[in-house]
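Take a look at the structures below.
Values in this text are rule-based calculations from the coordinates and carry no lab data. All values derive from a computational prediction rather than experimental measurement. Cβ atoms are built from the backbone, for glycine too; each structure is taken alone.
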Structure I
């Protein structure tokens, strides 16, 4: 399919929400074209040193859910991650932004009945992760977790504080079972660290408000 492209140093996962600020003139034009069309564009990582993305790169369709224009032409938008794609080639179109021909792809089909126990464990860790992030103040309210391994694993990955290289590689994995197993290896340590930070914040928030008081020794 034909798709306008927005190179940005961020990885958008299917089924997740991302706010964006549109300010460059070429992307203002892209936004106007998308809003007058099917409200979709492709979010991809740029190439090295700001070069155009390489063909073969994996990206995600960003579906515009809300747009707030400003008087000076800038805009705040809210997008939801749609299907993933691979950039096949660029199209020679008369637009100030890049347009590509992309191939959409889905997850591999797997027997999820064999993953039931892993999914329960992943949801439990995901609940703890989301709650700790909420307490710390850098997270969102508890998400409505997807019931399937594919959707759940991508939702959870979007909450991880990891480098963009890992996020991009994770985006390209087509096996839900493999993604789940990767997360089950990574999450216990991450969750424990975040819960420790959340506990410190809870205790700090009780200072002077009836929380536990330290013993005072008078010599």
Structure II
């Protein structure tokens, strides 16, 4: 895996403009100033050319802070923008093929079962996203998997597990206690005051590490 200065832990922010009406660059800069150092840029509706242009700008912004930038879905755009890696869904380019495209960059993959997580680990993923842990309206990700299954996954793979789906300040401690290395969050951070939301998450995370 590409050597990055920021370990995968704590808060992993998903920058998704479908969640709020602020520009991805504005969201990212506000979050960087509030202390976030892992970002995933997720854009499901724009043309690939538009995704590339925004990703390029986000790379410049995150690089100034030494932060990690992961591009959702598009392995080639991750390489073209010199992002730190790509995050794949189960229906995207297979992990082994994506690795040929991105080389030693980070490859993460969304998983929804214990077997998918184990398979991702065997195939060389650098981390797995697991969920949805709780009900979520951000995207259609299927039935909630629950904290007990998150704990099983965390105990069964040797790579970091990033919990995703319906994570809030109220359930954050439970998720961290289940073994998640980090939590991937969109709406709980992006809706409302971004720096204030980040501060409250980081305070809870700081008490649980």
Discussion item. Suppose percent of Cα pairs over 14 Å apart, for residues 71-110 alone works out to 68; of I, II, which structure was it derived from?
Written reply: I
Worksheet entry | Parent structure of the calculated result 3.2, given that distance in nm of label points 7 Å out along Cα→Cβ at positions 119 and 199 is the read-out and I, II the choices | I
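For the read-out mean count of other Cβ atoms within 10 Å over residues 7-14, a value of 18.6 was computed from one structure; give its label from I, II.
Working: I: 18.6; II: 21.6.
The structure behind it is I.
If Rg and Dmax of the Cα atoms in Å is calculated from each of I, II, which structure is the one that comes out at 15.6, 42?
Clearly, the read-out refers to II.
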